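As structure tokens, here come the structures.
Only the coordinates and a few stated rules stand behind these numbers; no lab work does. Because the structure is predicted, anything quoted here is derived from the model rather than measured. Cβ atoms are built from the backbone, for glycine too; each structure is taken alone.
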Structure P
Amino acid sequence: MDRPTSLTRRSLLVGSLAGAAVVPAVGAGAGAQRASDETPGGIKKGRLKQSSVLWCYGAPLEELAQVSARLGLSGIDVVNPPDWPVLQKYGLLSTMTPCMERGFGIARGLNKKEHHEGHLQLVKERIDASAEAGFHNILVFSGNREDGLSDRAGLENCAVALRQVVSHAEEKGQLLCMELLNSKRDHKGYMCDRTAWGAELVQKVGSDAFKLLYDIYHMQIQEGDVIATIREFRESIGHYHTAGVPGRSNLDESQELYYPAIMEAIADEPFDGYIGQEFIPRGNKAQALRQAVELCDV
């Protein structure tokens, strides 16, 4: 999860959605049409469920929803409740609902007690809205380190906060996920920047309604050893994000991660979460998404 880019609607559409050989256009009134045999590419094996992520493709939600549905994706991450009708129009889920408003987000999260009252109210509202809509996943963040706040104290504060909402999440059939982000390069000061720290938090909270969002791009930068880490901490992970390293771009030969092996490691044991495609595409953007989806369809 990062800040939105300046990609425009035109940059997504020209030479990508407009090219029917890549992803055929969805006509008016197509409604919830899903991927079909006539659509080139997309999910075929389906051992792992996949999603796209709204911010990084730089397209209006309607266009991204059309492409995502045609590729057989389950939904789109980081879509706020007012936009959910667009997802539902195409038979898609909100696969990771954000709690990023009222001043709360990546830097201002659950690791400080003074944030708990307002932030937890927002989380509870998202839990209720997601449950009512038939969705299941809620995104939260630790917040940043500050002078005088140790990682140990921040972990304890996060645990205190999460214990106040996990029973409600359990009742509503919701999974709260805290995202792992790198503090080495992209999010200076972010506290939940190590898988072991996040897994300890999962243990302290002690509920199946709280797990980690393991961002493969971020954790390759922060700590490496991705496959071994996934295998060690798989019980603490509820969702994944992808992107190429370096550059956070296409999942191709220009970057250092071998995604088929990573996906095989995830699929070694049953995994009911989602693989969110969260890279900033180069070139033909719809084709880049299709290629990433196929690469991760192990």
Structure Q
Amino acid sequence: MQLRRELLGQGETDRTLAAALKAGRLDRPRRGAYCHAPAWLALSDEEKYAVRCRAAYQQSCTGVVLSHVSALPFHGGPLWGLATDEVHLTRADGLSGRREAGIRRHRGSLYDGDVVEIHGLSVMSALRATLEVSMFGATEAALAVANHFLHEGEFSSAELRERYERSMNHWPESGPTEVMIRLADPRIESVGESRSLYFFYQHGFPKPVPQYEVRDGDRVIARLDFAFPDLGFWVEFDGRVKYDAHLRPGETPVDVVLREKRREQQIAEATGWRCFRITWADLAEPERLARRLRAFMRSVAAERSRRLVGPPDLAAG
């Protein structure tokens, strides 16, 4: 990505840039910034957003820090459920800034450790950016961000709570942040698992045990996404990424599904529990999913009750 002023300094003119855009050789991530079109088109949505963020940062006339959701791509954080139509910049001098199309400028106090340098850019730390996102985005999306960074070891649960209470718990709209901090768990491994955890909370289900280990003596035979040991079942989040990531040489996704079925049977035999599966499509209809899970829980409870009572004594009487 290069800015217009850089290209003009290299001998380009507005006319040659316009011609390159029209011919499809260049693309324009935002006004005054240019990329080679094939390279731009090959980028993911997350990568394109990062390019737009870099362009807005380099075009700024005052000292700024990439903040809020705009800091996340530079830390490798997830953008699921977060609006990426604007670039978020926080002024380093604590003053407010003018409004500009596609840019949201923030005024905020900066503390030691809040700002880091990444690829020559001033970026909010993963810790501060996570807290900022929780106050401006959906709680469910913010939880996915917090869990990602906790799992990656960017910061601890204690550090997340301490940074919030030190200077941010008086910020407007900080209520959802309390929920995020309370639910955040470093054992959560994916956005899908984060969304599942939030679903359990939002619909009043008991809190599960994430990444529950099923053991045969000293040997771990399985690790479950979510376990409800007292209720006799576990929940697996089924995402396509999971199956693709577990493909072995020569395998197809069908082979992975069959292997997962065998794993499920092994777990059921070891624990006596039943499995409930959640997909991305399920999470898109949370009310329907909640009804299904409640019906499943009633079925599991009835089955466990029958097992405790035992079969009827046909010889009696």
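Among candidates P, Q, the computation of FRET efficiency 1/(1 + (r/R0)^6) of positions 144 and 264 (r between Cβ atoms, R0 = 30 Å, to 0.05) that gave 0.70 used structure Q. When relative contact order in percent (Cα under 8 Å, 6 or more apart) is computed for each of P, Q, the one that comes out at 10 is Q. Volume of the Cα convex hull per residue in Å³, for residues 136-287 alone computed as 145: which structure among P, Q? Among P, Q, the structure yielding 145 for volume of the Cα convex hull per residue in Å³, for residues 136-287 alone is Q. Out of P, Q, which one gives 0.95 for FRET efficiency 1/(1 + (r/R0)^6) of positions 192 and 216 (r between Cβ atoms, R0 = 25 Å, to 0.05) as computed from the coordinates? Only structure P yields this read-out. If semi-axes √(5λ) of the Cα gyration tensor in Å computes to 48, 24, 16, which of P, Q did it come from? Matching structure: Q.
Looking across P, Q, the calculation of mean count of other Cβ atoms within 10 Å over residues 152-159 that yields 18.8 traces back to P. A value of -14000 for helix-only ellipticity at 222 nm (-39500 (n - 2.57) for each DSSP H run of 4 or more, over all residues; to 500), calculated from one of P, Q, originates in structure Q.
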